[in-house]
Structure 1
Amino acid sequence: TLSPPNTEFSGYPYFTELFISDALIQNIVDQTNLYADQCHAWKPVTVSEMKTFMGLLSLTGIIHKPELEMYWCTDDMLATPYFNKVMPRNRFEIIWRFLHFSDNTTRPDNCTDRLYKIRPVLDHLVSKFRKMYQPKSNICIDEGMFLWRGRLAFRVYNPQKPINYGVKSYILCDSDTGYCFNMKPYCGESATLGDTVVSLLDRLAGHGYRLFMDNLYNSVRLCERLLDVKTHVCGTIRKNRGEPPVIGDVRNADLRIGETIMRHNENVMVLAWRDKQTQKPACIVEYNHEMNGVDKLDQNIVYYPFIRKSHKWTMKFVMYLQEYASGGEKSQHPTRGCRVCVRKGLRKETSFYCKSCGVPLHPGKCYSVYHSKANYNA
């Protein structure tokens, strides 16, 4: 098992315990060995070896190098000696080559599941996402995408996104932390966006959550449908969504700067507002603040990306899922500046805090120093 050489990487065992269980790793080991035996003279990989492999892969997101081979470079200027200590380069590359997640031999001839090759990992991680964290009252739905320019039946193209080509997923996040609670990859299926939104809510439906979403998903009919399951909605809406005629004057209103027009029935209010350096309606301010959940998740994972180039979309997708799991762990345990270290001019962060005071503190010396004075002032 990978033993981290420094505290900066010490979150890996906890992250593994939260999201990647021994049962999942055992399944990956079994499928990798089965697949490799069909193609190559193979020394079976073990659970311990697979954990080391996954730990090194995560470590590449902290230590950035342009090529995977460079992590085993022996040049004094470029060396990362820890990689050579825990696993030879050839062994890492051969595991990477034959890494597999499902049994090809048991796939039915009439199987229409386009995610069959990664289904065990996807289902396991998404179930962990839903189990490990209870979102706060505000949640949001948006799209996420990982880059893929190769041939793939459900690859999408969106010129308005930072990533133009790739595999799209619908993601439900906690607005405050950016934690991914649920996700559903888009595979070209015919399900309506309304059905997708309802399925993403899962066990959150019926508990009074406030859902924020943009005009891709939102409609008056969907708002009424969600209100039936005790979920309140705030979001923008498209003019051409075919809404009830009663809101036609809202859609076509000629407003002056700062003017607002609204129409409502018993449950839903539709509002139009023309802005230009004037005070915004409260619902607009709240929408802009709470719709950033998926952006926060992307921000959490972009600092330590460990997706590597691959000819197999399945490999990139699983690394993409693992990044989201890693981002979820960071969302649950955000780091803040230690109060004692900050007063000393040191930039040291910690995920620990005093439960009584609510103050971020390193355990041990900093905790003792802070609580040894009535009015702490370093």
Structure 2
Amino acid sequence: AVWRPSSGVWYIQKSSDGGMLSPQWGLGSLGDAPVPGDYDGDGKTDVAVWRPSTGVWYIQKSSDGGMLSPQWGSGALNDVPIASGTSGISVPAGSPLVVTHSAGGITTAGSTLHGEANPNGSATSAWFEWGTDPDLNSLSTTPPQDIGSGFATLPLSAAITALDSWTTYYFRAAAENSAGITRGEIISFPTGDYYVAVGDSITYGSRDDILGDDTSLDGRNTGGGYEPILNDLLTAAKSFPHNIANKGVGGVDSAYGAANISTTLSMYPSAKYYLVLYGTNDADTYFGGPVSKATYKSNMQTIISAILAAGKTPYIAKVPYTSNVRYSISSILEYNAAIDELVAENGITVSPPDFYALFQNTSLLDADGLHPNGTGYQAMASQWQAALP
């Protein structure tokens, strides 16, 4: 027979016919310790638990199904329950009681593991086993924690760091005393998805006039723009954490992006996805612009190729509409045609968010007719979230 503290169920294989009994009796969450024995003198073992917090024995009599609940002993004094065997031989309580709880504080690179353990009357150490193998045949362990020798159920926690993003990890609590090792149920959690947004001042978040959404709810993304909002949208939709690093630089064009993408990739080795938005400054009619469609497409291909070569995934957005006469609308339309070609030629499966169509609603633009206002950045985040898998 075994007793499962997480549910309080006893699983008993009968020697008489090989059948199974599965009564529910006791609660591991309350620190109960299993103490089966023949308490009603009928020659059959009764399921029973002792609750150290109150010193009460809860005994289900096999003779008539009734309950005995004498109070005897005190967990506060580290008393050890002695269960009466049918042969008259007393046996001490056994191995630790262990329950695994859900992980908390999950980020894209770490988590805090939670559980609980009851020493069950013997000096006990506890730890967590974790890894990427669902069965934990290959695993790492956290440093052991000494949890004493009483009968109180104690919380366990341990932080693990340097995890890979976008990866599912598995873990369980474990504890050992002189009677043996007990391992809890294996539970999994995903580390979050990691994005990097590259582009110009529109990616950076210039002219964002709504301050209340400048920091994501988890605190990982700050500074305004669409990135903190997108973090919140993705986290709510997928129920695991996200990080969207903002690498927007004001005034830059696709040539800058092509020249600096390798450096950016080296800065974020754990990131999987890149959100790419260049083209507005390529269409600037000042300072010798705009650049040709062919030049823009070549620069963007350099960016895409570098991201793919690094084993990452690029997502490309359409160049936004602008009402600022300094920027060539005809060039922007050519760049957006090039984006459609690049998506098809590189096998990019996500349709580009159409920021050109979005910002033809000029109420989403700042007074300069170029940068989004706060509502515009919210709309950008929504379009990215709708486009991403």
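Values in this text are rule-based calculations from the coordinates and carry no lab data. Predicted model, so just to flag it, every value in this text is computed and none were measured. Cβ atoms are built from the backbone, for glycine too; each structure is taken alone.
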Taking 2.0 as the value of distance in nm of label points 7 Å out along Cα→Cβ at positions 132 and 196 derived from one of the structures shown (1, 2), identify that structure. 2
Determine which structure produced the value 10 for relative contact order in percent (Cα under 8 Å, 6 or more apart), calculated from the coordinates; the candidates are 1, 2. 2
If distance in nm of label points 7 Å out along Cα→Cβ at positions 180 and 204 computes to 6.5, which of 1, 2 did it come from? 2
Candidates 1, 2; helix-only ellipticity at 222 nm (-39500 (n - 2.57) for each DSSP H run of 4 or more, over all residues; to 500) computed = -11000; producing structure is 1
